[in-house]
Structure I
């Protein structure tokens, strides 16, 4: 699977559906498999959308890394795989389950962000507030990536 990148602003209808932007559809190479897994992120207040295939790889990787007999590992594994299977309809729309929309306060306007192996789905207000904390990108890039950035 290729890397998924980009930022698109979308609107959801009253049923919780949104049209997956063409820019992302072109990157996904779905090849007749319109299934996706969607889950709440453990890192912030957004949803993570994986293709069926990439989520299967994610679960397999977790199984290889985490000891199922360690209670903390089992709990983390359970949270990571807690997801819903959804499908792209004939109009290229995805329906976000109500419970997930409520968990991350998604209402009508969303931001869809390519994040490498998956897609992030944010409420527009939450996404726009991310940079309100004076995060210093330049110094953090230097710290985490080194001098040659």
Structure II
């Protein structure tokens, strides 16, 4: 991977990460305003579906071969359920817990879980062993998150 690709992917990932608290705040506002976090979550996921559909229509990717669908590990089909859980959680939790507290807990949990996935090669991911430096960084992050979350 060349440096231009690294910079592009890093910027793309940073933008996606920056939009997480924006999404949580907007979903919380939507849920409070219409007084129904579940309806707000359904609306958010519906808009996501339409947005992905528009990108799909713009790029018009070829249909993967049928045997590829048949070879997908059963657990891999449930990634969308995790996305739905996040949307519902952001809509319910953010108005009561705060955007900063919600996202801080999300970020710490993401880093801990991604480290476990790397360490053990969970869900078919390649193994990337965790060293002492990375473990210490996670511990410092968790401690910092606790300090930020405590009032």
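Readers should treat all values here as calculations from the given coordinates under stated rules, not as data from a laboratory. From a predicted model like this one, the values you see are computed outputs, not experimental measurements. Cβ atoms are built from the backbone, for glycine too; each structure is taken alone.
The value -27000 for helix-only ellipticity at 222 nm (-39500 (n - 2.57) for each DSSP H run of 4 or more, over all residues; to 500) was derived from one model only; which of I, II is it? Could you put the intermediate results ahead of the total?
Values: I: -9500; II: -27000.
Of the options listed, only II reproduces it.
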statement: Note: relative contact order in percent (Cα under 8 Å, 6 or more apart) at 25, derived from one of structures I, II, originates from structure II
message: Given a value of 1.3 for distance in nm of label points 7 Å out along Cα→Cβ at positions 17 and 121, calculated from one of I, II, which structure does it belong to?
response: I
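For FRET efficiency 1/(1 + (r/R0)^6) of positions 89 and 105 (r between Cβ atoms, R0 = 25 Å, to 0.05), which of the structures I, II scores highest?
On the way: I: 0.55; II: 1.00.
Once FRET efficiency 1/(1 + (r/R0)^6) of positions 89 and 105 (r between Cβ atoms, R0 = 25 Å, to 0.05) is worked out for each structure, II has the highest.
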message: With FRET efficiency 1/(1 + (r/R0)^6) of positions 41 and 113 (r between Cβ atoms, R0 = 25 Å, to 0.05) coming out at 0.70, pick the structure among I, II it was computed from.
response: II
- line: Computing mean count of other Cβ atoms within 10 Å over residues 9-16 for each of I, II, the value 10.0 comes from structure II
query: A value of 1.13 was computed for Cα Rg over 2.2 N^0.38 Å; which of I, II is the source structure?
result: I
